[in-house]
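J.: The data blocks that follow each hold one structure.
A short reminder: the numbers here are calculations on the coordinates, not readings from a lab. These numbers come from a predicted model, not from an experiment. Cβ atoms are built from the backbone, for glycine too; each structure is taken alone.
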Structure I
């Protein structure tokens with residue numbers, strides 16, 4: 001059942017992200033993970049044309065390769081190859097020298113992946129376009145906003161509901177400049 005799959009993934013993510021906080025807050029990182037999963041569930045409520053179980057697991061696990069000691073094989077063994085492939089597609093290649101190259105590479109891999117992976121990237125950026133941390137400079141905010149526009153342009157077709165949500169968040173984010 002979807003609830004059991006969700007609970008298994010959230011327990012795993014909770015253990016892996018246990019020492020991590022949402023940047024600029026005292027909130028445990030599971031707040032971010034659960035918000036991304038909530039965006040996926042709302043998209044499904046609007047149009048059930050994707051694999052909800054794949055999308056929820058990948059949404060909950062989307063930062064485990066990038067931000068924790070989790071391995072690809074660990075995700076594949078526990079959650080299956082499709083989930084591991086989606087999480088890998090959502091993971092930045094930090095060996096690339098610049099953020100611009102990392103983003104371009106990430107978007108290219110997401111376009112070649114299951115649509116659920118692109119949807120999760122949209123949901124992730126929707127969730128992240130809240131009030132920025134107080135220590136972010138104007139340049140950092142503008143850079144993040146420009147990345148959001150790039151994500152939207154490239155991936156909006158993966159789910160119209162999430163594409164529209166991200167577009168609204170991009171427009172609303174202008175108040176922080």
Structure II
């Protein structure tokens with residue numbers, strides 16, 4: 001294990017007891033989650049991919065410690081983690097931790113899914129990744145914003161990602 005990954009893992013293990021009951025995580029810039037490390041940064045800055053995998057596993061009833069998910073995804077970080085994790089590699093973590101999923105180009109009628117998207121202009125803005133669950137009332141979006149402590153309910157996918165095409169989509173399948 002590389003020095004930086006081991007250091008982050010040790011740091012995250014010490015702080016991850018706050019997540020031992022496996023609640024869904026919202027607001028990566030708030031509370032204990034913001035103090036965890038991924039790559040060169042705190043998860044408040046770049047942890048959305050790790051959090052989306054964590055939330056998907058909680059939804060499936062196979063929760064995993066967030067420090068373990070972060071450690072696994074460290075190998076897929078972009079620019080030493082400054083830009084988070086490659087959204088194209090989230091399937092590797094889902095597979096490792098036993099999730100059933102399908103990688104798609106569009107969300108379609110998926111009931112539960114992880115979606116990565118540009119927050120503004122393509123290649124001129126950041127990417128954000130969220131876990132979502134479709135309900136009769138709309139789409140529940142977990143970790144919608146950095147400073148939002150609760151799940152957000154959106155009416156449509158356009159409300160979630162705007163008029164942009166998703167970068168990566170993973171349909172989460174309950175067995």
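J.: Of structures I, II, which gives 20.2 when mean count of other Cβ atoms within 10 Å over residues 29-36 is computed from the coordinates?
T.: Matching structure: I.
J.: Can you tell which of I, II yields -21500 when helix-only ellipticity at 222 nm (-39500 (n - 2.57) for each DSSP H run of 4 or more, over all residues; to 500) is derived from it?
T.: Source structure for this number: I.
J.: Can you tell which of I, II yields 0.85 when FRET efficiency 1/(1 + (r/R0)^6) of positions 93 and 133 (r between Cβ atoms, R0 = 25 Å, to 0.05) is derived from it?
T.: Derived from II, not from the others.
J.: Could you tell me which structure in I, II was used to calculate Cα Rg over 2.2 N^0.38 Å, for residues 61-116 alone as 1.20?
T.: Attributed to the structure labelled II.
J.: To test your reading of the models, identify which of I, II gives 3.2 for distance in nm of label points 7 Å out along Cα→Cβ at positions 5 and 141 when calculated.
T.: II
J.: Taking Kirkwood radius over Cα pairs in Å, for residues 13-108 alone as the quantity of interest, name the structure among I, II where it is greatest.
T.: I
J.: Let me ask you something else. Comparing distance in nm of label points 7 Å out along Cα→Cβ at positions 85 and 101 across I, II, which is largest?
T.: Largest calculated value belongs to I.
J.: If you work out relative contact order in percent (Cα under 8 Å, 6 or more apart) for I, II, which one comes out largest?
T.: Greatest value across I, II: structure II.
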